[in-house]
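Chemist: Read through the structures below before going on.
No lab work stands behind these numbers, since they all come straight from the coordinates. On a predicted model such as this, the values are computed, not experimentally measured, just so you know. Cβ atoms are built from the backbone, for glycine too; each structure is taken alone.
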Structure I
Amino acid sequence: MKAAYLKEKENIIFKNIDKPEPGPNEVLVKVKSVGLCGSDMHYYKHGKIGDYVVEDPLILGHESAGEVEKIGEKVEGLKKGDRVAIEPGVPCGKCDYCRTGKYNLCPDVIFMATPPIDGAFAEFVTSPPEYLFKLPENVSFEEGAMVEPLAVGMNAAKKANIKLGDKVLILGAGAIGLVTLQAVKAAGAADITVTDLNELRLGKAINTGASTVINVENEEIPEPETYDVVIETAGVKSTAQQALKLVKRGGRVVLVGLTPEGTFSFPVNQILDKELTVEGIFRYANLYQRAINLISSGMIDVDTLITDRFNFEDVDKAFVHADQNANKIIKLVVNFD
């Protein structure tokens, strides 16, 4: 089969490798669609994310969907031809985190496209059946690939403990900010403000449920301390700090975006004085099926967030295009047919 590898920074190459064979408790999936994530671009541009360093050629891509090609002899509930979304992280299943349902915190998780684990920019991948989720007929493979980022947004909404009628501020209108917007709206938020520097993203925010958008390049965010919930998705030091200022006393702050700085000063006294609840999220757990249900029902529209499409044969060009047109793209998807 053909696979696309990150050989070194800004260098994607194709290799012909052996098609994987599923084990007794595995499923072979023919990949159909893969979303290009910000983490993929970070590996592409810098060769690393924090402590995760690409030392050997690596297959990127972890937002994926495909069609069941072959099942292991002990697999039940799936058959050849089933359309599935692929949850990219496989935890150990034995540690305290896994046993209490918080498997996203498993220290031994095997996660696609995180060195040294290969990802989904390949014609076939294998997965345990527990991490494959059937797609209804009205959910496309592209939408199946979008289940992964949607699950992140849903986890943010869950951690925010959204209540009916909440007033919410979302800082950042990238792909994660926009799925978070739809998730908090579905959860019952009544008034949602979204901020960004990019008019394309802000326009998409209005189209997907925002009550108000603010271009922070030329507008101030009005009326501090009026929001029940502030969710930071931009991954910027200044907005992470700003979140504490803008949320009302007794409110909830959820930090989603990873900042390049990693460590910076945080106004702890503000958290104490306002008695804030501050939550961080790491990926998601037990949300894939719910995400598919929301897409299938029409309550959440992820298809509208796909702005760019490439064929797998041009995946190297897709990375170049994404790098050169970051301000014009919300989500780029690579299709295999």
Structure II
Amino acid sequence: MVRTAIVILNWNGLEYLKRFLPGMIINSVSNDISIHIADNGSTDGSAEWAEKNLPGVNLIRLDKNHGFAGGYDLALEIVEAKYYILVNSDIEVTPGWAEKLTLFMDNNPEAAACQPKIMSIDDRSSFEHAGAAGGYIDRFGYPFCRGRIITLPEKDYGQYDSEKEVFWTSGACMIVRAEAWKRCGGFDSDFFAHMEEIDLCWRFHLAGYRLFQIPGVSVFHVGGGTLPYNSPFKVYLNFRNNLYMLYKNLPPRGRCGKLFIRLLLDGLAAIIFLLQGEIKAVGSVWRAHMDFYRNLSNLKTKRAQIERPFPGNPGKFILNKSIVFEFYIKGNRTFDRLHKNF
């Protein structure tokens, strides 16, 4: 069994495999590191290309597109390692990145996961939306990052070049302790894609683990490679999965009130979409809510299965305010304007 397994989930990503896999292989050479491509039923020939052109890479062929969550769940049942590095196919890595992430995990046995700084490949001086320098949520479940609030990434001036304990680490690039992954059940495959890592990280916290963003390691992310940011399907997944996550993980006290307010805020978002002429997005919000109501029984069962050895909620990583209000009304658009509230 190797110490660290790098696992890239691929679905019709031939362009990205050709562009980024050679560099990832060069920058990840070690006797203790294996590289795996988990192909999610691609139809663009990417699995065949990888098999022919990347002989040192292990190819896992899945029968169909199981989504980000289900694909990783199935792939990691096969991969044996002490640590898993989950990394998107549209990411450019830097020399020594995997060894540095692994060393941090070796030195911090209480950590379930950590992530590097995730930068934009189009503007390398800016953080990228999907993770930036570590993730948080507000009291109503809206995610944001150290380095990215709502839709506005910050420039990197070295302001977050420090180790930081965070609420969630990004599925775009993070290293996960295999023992913690198995103990907490991996991703929830019902999420399909989007916010599955936040849901898992919440369960890590509830099980007593810690999560970090660490300095000295950066990767560069294309972003929106599988689903464009304005995709109606992405809107649907984000709204639905956020409700799933809140229902499963919020503590009993105050759960109903927070969910009710979140549902109202979603309705307000739908009205804004309507005023902007985004009719498909309005339909996505409606569909997300209907699916949430239809799945309440299943979500209740999952909620009962979550390990909660410690009472309450990991609240020191949850902003006890509305990030939407802070961003749009108060004009607090950088993380340093918010962190004092944790």
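Chemist: Work out FRET efficiency 1/(1 + (r/R0)^6) of positions 145 and 273 (r between Cβ atoms, R0 = 25 Å, to 0.05) for each of structures I, II, then name the structure with the largest result.
Modeler: On the way: I: 0.05; II: 0.60.
Largest value of FRET efficiency 1/(1 + (r/R0)^6) of positions 145 and 273 (r between Cβ atoms, R0 = 25 Å, to 0.05): II.
Chemist: Out of I, II, which structure matches -7500 when helix-only ellipticity at 222 nm (-39500 (n - 2.57) for each DSSP H run of 4 or more, over all residues; to 500) is calculated? Could the numbers behind the result be given before it?
Modeler: Values: I: -7500; II: -12000.
Matching structure: I.
Chemist: Shifting gears a bit: Suppose distance in nm of label points 7 Å out along Cα→Cβ at positions 25 and 289 works out to 5.1; of I, II, which structure was it derived from? Kindly include the intermediate steps, with their values, before the conclusion.
Modeler: Numbers: I: 1.9; II: 5.1.
Considering all the candidates, the number was obtained from II.
Chemist: For Cα extents along the principal axes in Å, for residues 137-176 alone, the calculated result is 30, 27, 18, so let me know which of I, II that is.
Modeler: Working: I: 34, 21, 15; II: 30, 27, 18.
Computed on structure II.
Chemist: Oh, and also: State the single structure among I, II that was used to calculate distance in nm of label points 7 Å out along Cα→Cβ at positions 1 and 265, giving 5.2.
Modeler: I
Chemist: Of the structures labelled I, II, one was used to calculate distance in nm of label points 7 Å out along Cα→Cβ at positions 129 and 185, giving 2.9. Name it. Mind dumping the intermediate values first?
Modeler: Working: I: 3.8; II: 2.9.
Only structure II yields this read-out.
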